[in-house]
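Structures incoming, each one as structure tokens.
None of the figures in this text is laboratory data; all of them are computed from the coordinates on show. Bear in mind that the values here come from a model prediction, so they are computed numbers and not experimental data. Cβ atoms are built from the backbone, for glycine too; each structure is taken alone.
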Structure P
Amino acid sequence: MASSTRAGANPKADRLLRWLITRIRKDKERFIRLLAKKLIYPDSGCVEWVGQYNKNGYPRQNACVDGKRVYFYAHHIFWTLKNGRAIAPDREIDHDCDNIRCVLHLEEVTREKNLEKRDRRQAARRIGPDVPF
């Protein structure tokens with residue numbers, strides 16, 4: 001039996017994109033106001049989510065998709081809104097600013113690149129801020 005998903009698809013990212021399109025078509029202004037209520041603007045230059053968080057501290061938004069409750073990471077929502085497409089199946093969203101609550105400084109990267117950047121940030125924290133990376 002053939003799969004109904006296209007080769008290399010990212011089902012979670014595709015579901016997020018469908019949910020966003022549905023919400024925006026239904027009532028764009030209301031949806032934008034809903035998201036805006038969950039943002040703060042600290043002096044760091046980041047835009048931080050103040051809604052729900054998972055156990056690791058990553059911001060998330062609950063949604064009802066196909067009659068089921070699902071959770072989407074807030075940074076995935078904002079990256080998808082900004083770029084107008086689903087996250088590629090072999091990619092992750094990285095916080096360039098190293099602030100997991102930020103929904104502004106986002107970059108689509110490979111898993112390897114994301115882990116490499118994480119390791120460099122952790123090493124810089126251990127050694128000190130004057131170490132170039």
Structure Q
Amino acid sequence: MEAGLPPPGFVSSLQNLGDALLGTAQDRLRLFAVELQEEKLRLVQILLFTAAAVLAGIMTLTFASLTLAFLFWESGRLIVLVGITVFYLVALLAIVVAFRRFLKRQMPPFAATLEEFKNDRACLRPDN
């Protein structure tokens with residue numbers, strides 16, 4: 001054996017370690033790509049449903065408000081218009097509170113990828 005050259009088992013071990021690390025990184029990147037695609041799809045769905053609901057809601061509220069205002073035009077238009085405004089304000093506050101609760105319940109994006117990285121780091125720690 002020549003001086004200065006590592007034993008053949010050592011080089012082989014380094015190659016195996018490098019291969020394992022690259023394989024793990026590749027798996028994690030594939031998982032990340034899948035989760036990114038899922039997040040993109042979920043975001044598009046949320047935006048479409050939100051836009052449709054907002055459009056329908058605005059149309060409904062507009063025509064309901066106009067109908068009430070015309071029905072009570074002579075007898076109490078100011079009371080009706082103030083009542084409609086208060087109702088919309090209460091509805092807006094309820095929607096904002098519900099939306100904030102919804103956002104707090106959502107899983108953070110890429111949770112599975114982050115969990116796998118955490119598990120990988122735990123496996124590499126010297127106490128294992």
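Kindly point out which one of P, Q the value -13500 was derived from, the read-out being helix-only ellipticity at 222 nm (-39500 (n - 2.57) for each DSSP H run of 4 or more, over all residues; to 500).
P
Using Kirkwood radius over Cα pairs in Å for the comparison, can you identify which of P, Q gives the largest number?
Q
With distance in nm of label points 7 Å out along Cα→Cβ at positions 79 and 119 as the yardstick, tell me which of P, Q scores highest. Let's see the in-between values first.
Values: P: 2.0; Q: 6.6.
Answer by largest value of distance in nm of label points 7 Å out along Cα→Cβ at positions 79 and 119: Q.
Looking at structures P, Q, which one was relative contact order in percent (Cα under 8 Å, 6 or more apart) calculated from, given that it came out as 39?
Q
For mean projected area of the Cα convex hull in nm², for residues 55-102 alone, the calculated result is 4.2, so let me know which of P, Q that is.
P
Using distance in nm of label points 7 Å out along Cα→Cβ at positions 15 and 87, single out the structure from P, Q with the greatest value.
Largest calculated value belongs to Q.
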